[in-house]
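As structure tokens, here come the structures.
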Structure I
Amino acid sequence: MGKGILGVVAGLAVWMVVVSVAGLVLRAAWPEYVSAAGTMTFTVSMKVARLSIGALATLAAGWVAALIARSTAAALVAGALLLVVFIPVHIMLWDKFPVWYHMTFLLSLVPLTYVGGRIAFDAFPDFRESFAEC
């Protein structure tokens with residue numbers, strides 16, 4: 001149980017780090033994005049970039065959670081927690097983004113963390129015996 005909790009917490013921390021670092025890179029590389037960020041008037045390309053960062057961070061969170069916990073269930077828990085945290089955020093931002101944006105982000109959290117966990121499982125065959133399959 002301790003490894004499971006540690007895996008979930010580490011996965012969530014990795015999610016925050018990946019989003020933060022990728023966001024800084026995006027802002028440094030795309031001055032128009034910085035201008036749009038203040039008013040949240042993003043172009044479609046900017047929205048896709050934001051969703052891509054979220055997807056990468058979510059995959060990484062699942063990968064780390066599963067690798068540390070030796071369980072793909074930890075990846076699912078991390079994804080479920082991300083969903084619980086972000087539903088209220090997206091409700092508050094509902095009028096700032098189109099429905100497709102909210103749905104893409106929210107509906108991808110749990111599946112992408114699971115995929116990240118499966119990638120960890122498949123990438124480290126020596127750990128397979130200690131992985132608890134869902």
Structure II
Amino acid sequence: MNGKRDSNEKIVSLKSIENKNKDKKYVCKHIFPELTALCPTTALPDFYTVRLLYEPSERLVELKSFKLYLLKYRNIEIYHEELANEILDEFVKVVHPNWIFIELKVNIRGGISTTVRRYWDKNHGEDIEKAIKGM
């Protein structure tokens with residue numbers, strides 16, 4: 001595999017399970033410090049820590065599928081900003097949270113520290129102020 005996406009790429013899907021506590025207000029926080037992907041410019045690996053917080057609605061993310069979903073990126077060429085947005089969009093599509101925040105911290109490479117954040121709410125959509133402040 002050359003790092004580019006192709007039709008033969010193994011399909012790894014994010015899965016959700018029923019939230020049996022949907023009548024309660026709570027937040028789920030998941031941190032995955034082992035995310036890797038390939039830089040589309042250099043084809044060298046980028047290393048990330050992804051932090052995701054969300055308020056569940058009817059569904060919860062199934063954690064094993066979440067881990068496997070994140071691991072699928074290790075041989076894919078993708079820019080940091082695309083990666084953060086793709087993860088959040090897929091999560092919203094599958095889990096349907098009330099709100100979600102993602103923070104993608106890139107390990108320093110070339111002397112530049114990079115963090116990508118995004119916040120989305122089912123009633124109000126994007127909120128750049130909450131993305132800037134972080135959670």
Starting from the value 2.2: which structure in I, II was distance in nm of label points 7 Å out along Cα→Cβ at positions 51 and 67 calculated from?
II
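Using the calculated result 18.1 for mean count of other Cβ atoms within 10 Å over residues 91-98, pick out the matching structure from I, II.
Working: I: 11.1; II: 18.1.
Derived from the structure labelled II.
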With distance in nm of label points 7 Å out along Cα→Cβ at positions 83 and 123 computed per structure, which member of I, II shows the largest figure?
II
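Figure out for me which of the structures I, II the number 33 belongs to, where relative contact order in percent (Cα under 8 Å, 6 or more apart) was derived from the coordinates.
Numbers: I: 33; II: 25.
Derived from I, not from the others.
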Consider the structures I, II: one of them gives -7000 for helix-only ellipticity at 222 nm (-39500 (n - 2.57) for each DSSP H run of 4 or more, over all residues; to 500) as calculated from the coordinates. Say which.
II
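Read the figures in this text as sums done on the coordinates, not as results from a lab. Quantities reported herein were computed from a predicted structural model and do not represent experimental measurements. Cβ atoms are built from the backbone, for glycine too; each structure is taken alone.
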